Every structure is written in C-alpha cells, then in structure tokens.
1. Where does the value 4, 16, 23, 20, 15, 11, 7, 4, 1, 0 come from, among 1, 2, 3, when P(r) over Cα pairs in 5 Å bins from 0, in percent, for residues 180-243 alone is the thing being computed?
2. With distance in nm of label points 7 Å out along Cα→Cβ at positions 108 and 124 as the yardstick, tell me which of 1, 2, 3 scores highest.
3. For relative contact order in percent (Cα under 8 Å, 6 or more apart), which structure out of 1, 2, 3 has the highest calculated value?
Structure 1
C-alpha cells in the first residue's frame, strides 16, 4: 500500500468515501510508522474484505488534522503511539466511545480509557517499556536499577536522553509525578538535567549508540529499540549490544514504566461498524502476535503468549514487574510536566 502525505491523502480519502460508497472501506489515520504493520493491515482486508485507506503522520499531526477537519474528516480509526496523546484526543472530543464486549474482555482496564455511559473512548493494543541502558564496564547495574538514580549525583555527566518534550519522555515523567508527587518529581527532573552528558538530541537508538561510543554511559530508551538491535545481524549492532546492559527499573518498588500504542474510533467516522471491527481485530491473538514479533512490543490482550526471543532475553525470561497506575492518569499529567521541564531547563 502506498503511503501518502497527510494533507493530500485526506483529500483523496474524502473523494474515495463518496466515489465508493458501496465498497467496504476503512479510513485509517496512523502514527504507527512500522513497516512490519503492513502484514497486519493486509490480513485484516483478507479476512474481512474491508479495504484500508491509510494516512501516516505523527501523533501531534494527526490530532491537529482531526481538529482542522472537524465534521468533514474522513477518518474512521485513529492509531496513536502514546498514552498522553490518546488522552488528549479523548479530552479534545476527537473520539467516539465504543461499546464492545470483545474489546472489554480482551484489554485490561489499565490499558484503556475509563469507560463512560456511552462506552470506552480508546484502547491500548501493545506496550513498550521505558528501560535504562548502561555501559557494563563503567557503570554498576545497582547504580541504575531505579529511575530515581538517574538524578543521583554519582551519575553526573553520564546520561544521554532524547528531548524531554518527546511524548515517550513526557509519559515517563508523567508517571513519575504519579509515583513521587509534583514537588519530588520536579526535583528529580532538575537532577537529571544536572547529570546529562550532553544536550538532549536524536532518537532512542542514538542514545544507545551514545553509550556504545563512550559519549555517555547511561541512556533511556523504549524497549523495542533495544530489541531491534538485539535481533540485528549487523556486526556493529552485535558489538554494541555486547557492551551495554539493560535494566528494567524499579523492580523492587512500583515497577517499570510502560507506554502504549492504541486506537480509537474517530468522532465523525462514516464507517463506524468497520472501525469497531478493526479495533476488535487488533485485540485478536493473531494481530497481537504481529505487535510482538513484528515490532518487538508486548501485547496487551489477556492470555496472549510472546515468542519473541529478544524480548525474553532482554527482560530475563520475558517477565518483569510493570507499574500499575492507569495510563489515562499519566496522560493527564502532561501539561504539568511540560511546565516543570520549562522551569528546570530540560530541553
């Protein structure tokens, strides 16, 4: 399927809706930029006969477009890759609530929005952990086995991290607000800034490679970036992953922070039944295994087993303690966190 730029694609989707009114279609706005998802979409079409018209953009671009399009939006389903952005879409009234026994039975309550009388606004279909990567030669594992230690003076000048305002970090920091309270969380952010080896830049893979090159000694990354490197056949990647260690933080306290990729039915969806069918498909064992084996994410649906060896090796057999705070609450802390970042000078 050919990916289209968001602006042009929306016009094409609108034309498609009117020109093929009798055709079974689903208009999808997706922030999932993973090539492995192609098989996911193809299998849905094969199983149902419903053609997917897809528009790719990032979370912020999709939410902005939905606002601009209003009632004229052709979007049926929205896929986003961050709990904070899912929460914002809900608060801004961009989604419609869904009542589905299949989704309610499959997706645990902590991985979906709080249900109201009309149903549930969004559902999480996969998770990724925010882990700590460290230089096994220069850093002791016990000095980085909690998020709190990232702000410890012993780690001064050692940390690489991407922008504090990136959604992955905003969600981690929002979780820290829940765990520590606002005052302690802001003090922690200030400590992390004091411990940076360089200004925040690049993506999560860049942070891991920064540890490998000696630019820094500690980094923060989403788990699927680590798993990609572990599964790589590139000799440089293999050498990198032999040098670094991976920690799932806070196993002795509240557990490791996890974020989600999830979906919702657009407020003005014209193909509402198809949209719900697609979300139910994403909760099926078949689709859940694509998330695990294709993009190295953990499934959210109950009872789905993961056979991804990289995920199992990284987490010491596949099991780790994750935090249990509602992800909707993490999203609600986003504005507070951004204000804290401005105050402590976290770029």
Structure 2
C-alpha cells in the first residue's frame, strides 16, 4: 500500500515524536528529550508556518511513517530542509525521495536558489541519501550543546537553473558516489576519459578518491555543474605541472551526464574553466581528446586551438587505435 503525503498538522504531535524517537534510537547515545530540546514538536505545523515554511507527513493505514519540512533562511535566497525522517520499514520504497522532492519543490516555487540542511555525523545512511540527491558537504562541523553530544555536517546545493561551482576536498569526497556514477555513464557512452568499457563502479570510486586527495593537497581544482538541483557535469584543472611550467594548467575529464547533454552544461563548465585558470594566475591551458567526439566540437567552438595529433595514440575496447588531438588556449 502506497503511503499518502499530506500537510502536517499540530495534532500529529504523537506521530512526530514516535517517528523521530524510533529513528534516533537506531544510533548510540542519540536521545530525544522533547520538552528540553525540541519543544516545537508539540505544535510543529504552527512552528514551520510561523517561520514561513511548510511541513509534510507520509501516512499509511492511519500511522505516520515519514515527514519532511522546509523553511526560508535569511540569506542568499536559501531555504533549509528540516526533519526528514522515514520509518525503518518504509525505507527503500522511494518514500524519502517523495518527501524530499515535496520540500524541494515548495522551496523552489517560493523562489529559493539554494537548499541547506544539517545532518548528524552519525546518520551515514542519510548522508548517502542526500548525496544521491546532489547535496554536497560544505563548511565546518556544527557542535550542538545537547544531551546527545551531537555533531552535524552541513550539506547544500543550488536548485535553480544551471550553476557551476568549485568543490573543496570535503565536498568532493561527499560527491564521490554521484561523480563515480557520472564517470561510469560517460564511459559507457564512449567518452574519451582514459577508461575502457565497461567501467566498474569500484574503479570509478577509487578514481574520485584520488581526485579528493589531490584537491586537499592543492594539486587539483574540481568544478561541478548542477542543473535545477541535479549534479550533471564536472571538469578538473590539474595544477601539479612541472617546475618549468608554472604558468600552465591541464584541463581534464570534462563530463556531462548523457541524459542532460545539449543544455549548455559543457559550455558553462568551460567558461568557468577560463575564469578559474585566471583566478589562480595561470596563462596557458592544455587538454586532449579523441578525434570526432562532441568534446572536440565544443573545444573548437569555445576558442581552443588544435596543437597537434598523435595517430593511434589510444586504443578502444577492441584494441583498435584511435587518434588523440591536443588543444591549447591562452587564458583570456
């Protein structure tokens, strides 16, 4: 039986408390003390209504089995996602996605440009869920002075239009699962990314772990693109050039989700590459690609000049040679 979503009401108090208490009890030393620390649960619909937000519940056979809420923040057209909980027996059914989608859509309709949420560092399954939805970690851990000694990660994502941002090491690590899937999908579509089909998810994850490490060491910059809240593209700038090439940056691994091509994502990423290279005082950019790809056409259209060709410079899955093209561009 499919759960019904409806607006939350103050009289759902007992259901809210039971659901949150059951979810918290799955983790050590995670204690719910309603009146001392979360008294808003006594009238939660009123609490979010007065904040200008909204609250939803999922109900099945008269029992509350899920909830989610959102409210505006007084900064940068951002809204916060709050109190996302799903009963254990309803997980894996898509209910959490339905609840979060309701909250995201409400915030988007209200004019939000960015979503923010906080999640306990112990809630690892929740982290994976938010990361699947395109959220990335941002900023420092928040310390709560509560009886559970809670520490919280901050997650965020832009949700309006096409947005390209650089990720720090923590954000890159939190995006590894999504980026690994993006790599697998692009390789499967024949993209020139140094890997052969079929690419295993484990190999893709290992590749992104190395990227996160390079970012932490200052060797690499990672740019990612969101389209209406979904992480759909990425490109890297390699900074670890030789001692006689401190003016150069290597542009690597441009990827756009096959399902979101021809929507300007690649161009937006390459525009940001120009800006980022200028920001780190590099004067020359270089990259390579396979001849005859959509990437080749994009590079030519965005002002890159061909620097040469190595016939048979790479092999395909059948071990047949393919040409590699090199491109360069002065940083504008």
Structure 3
C-alpha cells in the first residue's frame, strides 16, 4: 500500500482532498493509476446534495475515467500492468431476474462504482477486473476519459435502432445529448438537435449537425417541414423537461421510435393519444453493456466522436471543489476533466 490523494465529497457542495492508503488489489481486482476523470451530470447531482441519502457525506465519487494499470490480482488474466484502460463502472449481483436474463447492466441489485462504492477522483483506484476495457495506447488518455459517456450514447442509439438515412431528433444538447447526436450521425442518421442554449446550438452546427431552437420557432413544425411532413423516425428525449416530452410526440413520424434517455424526477404528462394514433414505440435506455464500451472506444479512437471538441476544461485534483462550482454555474460548459495523478498519455 502507498499513500495517495483522494477527493471526498463531504456534503453541502464541498470536497476534502485527503491522504489515504491505496487499496491493494484482491485476487480478481485491478489497481489503476487514474489519469483523468470527467465530471458528469450524476456527479453534479451529488455535489448539489440530491443523493446524500444514497452516498452519505464522505465518499470518493467519479467514474468517467481513464488510466494505466499499476497492479493486478493473482487471478487476473484479461489485463496487464502498463495497459491503458477505462472502467465500465457496473458491478452486478449475477443472481436477480434481470441478471439471469442477461441484463446485468440493469441488475436489480446493481452497485454503481463511484456512487455505491468509492470512485475515481483519486490517484489510484482498485476495481473488479471484469469492469476493465483496454485501450489502444495511441488514444490520448484525456480523450479516453469521455468513453463512459460515449458508451451511454452508443447504448441509446442501439436501443433506438437508428438506420442509415433515418431522420433523427435529439431533444436537449447538453453533453449526453451532443454525444447521442454524434453517435446517431455516425450510424448514418440525418440528425437535428433541439436546444435553447445558443452556445450548444453553435457547437452542434460546428460538428455538422442541424439545429432547431424551440425558444424561437415551432420545433415540431420545423421537423415536419424538414422531413416532407413525415416527422422524425427516431427521437431521443435528453432534456428531462415537459416541453421536451411534448415535442417528442408532436415531432414523431408514424411508427416513430422514442428513446427516453433523460431522468425525469417528476412525472411528465405524455400525449398517449399520439402513441395510439401514430403507433409510436417508446424505449427506455439506461447506462450501457460491454458492446457499447467496445463501440465507444472505436468511435473515440478513430475520430468518429470528436472528444477534443467536447473537453472545455481540465483541472487538478486539488481544485476539484472549484471545478464543480464553476461547472454547476456555467451553462456553456460541456465536459470538465479532473487530472487525478501524474500519469500522462
């Protein structure tokens, strides 16, 4: 064991960077020198105190990470010391009905690493070996820190069964919405992002994605005009808002597919008549499966997802509190990374 620095969430929008002993890997575990860890929307919910009942007030959070393997357990054969890796932060029970049916990613007793256990905002992180995915060493580790959210987007697009030439509407242009749009475009979709934030609209257009601003125009009417009155074949609701839910049914094509990506904390009103009238199909999409990680690694490595364009800030572990405060109050930011150790690409 060695002494390392770790950033603990301590409640009330605060972090404490403390010295702790690293955790030696057990027989089926891997120790990673964490290079970068991104701040995601769930982390911001933790910071704002929305998840204190689940995680308490002394936990290392973080899961959107990249790093280098520094030690392995005696039973580990899928990775080696020195490998560049990311972690798929899901630890399923293997016994519940969901797991028995092959849906371990939505295990009924799922532990999410970095929430239900200590996470990656520390210099070294020890995790189960089955969560590891190896990276090509040519992929910069700061770009690799986006693979977890890219895997979310890949899972969403796979759930939506996006086909080449289909018209796709992404409602909400935040970090996940933008990645969904990029993944859908990579799958061959004709993608439009609906968003009211002008900075995000500009970023989408810079990435070659069409946009509509529902604060300035009738977004459903615009989508119908763009598609010769057909509507969008696939709609991703990523806004988590009532106007977004209203738009998803109004803009859907006959037999369109709606993928619910956003977490709606409150029950939304849904126009079920439109589901009946147009035979709309609704699909839930939660986290990711191993195949989504493999696709995400390929997309980021080959430039199908422009990771560099989405990274708006890199901060040190010691400045994590300031990074969270800045991100929570900055509607133009996309992805902030925390540099957790001295590991570099």
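1. Among 1, 2, 3, the structure yielding 4, 16, 23, 20, 15, 11, 7, 4, 1, 0 for P(r) over Cα pairs in 5 Å bins from 0, in percent, for residues 180-243 alone is 1.
2. Checked 1, 2, 3; max of distance in nm of label points 7 Å out along Cα→Cβ at positions 108 and 124 sits with 3.
3. That would be structure 1.
Here, each number is a calculation from the coordinates, and none is a lab measurement. Not measured: the values here are computed from a predicted model. Cβ atoms are built from the backbone, for glycine too; each structure is taken alone.
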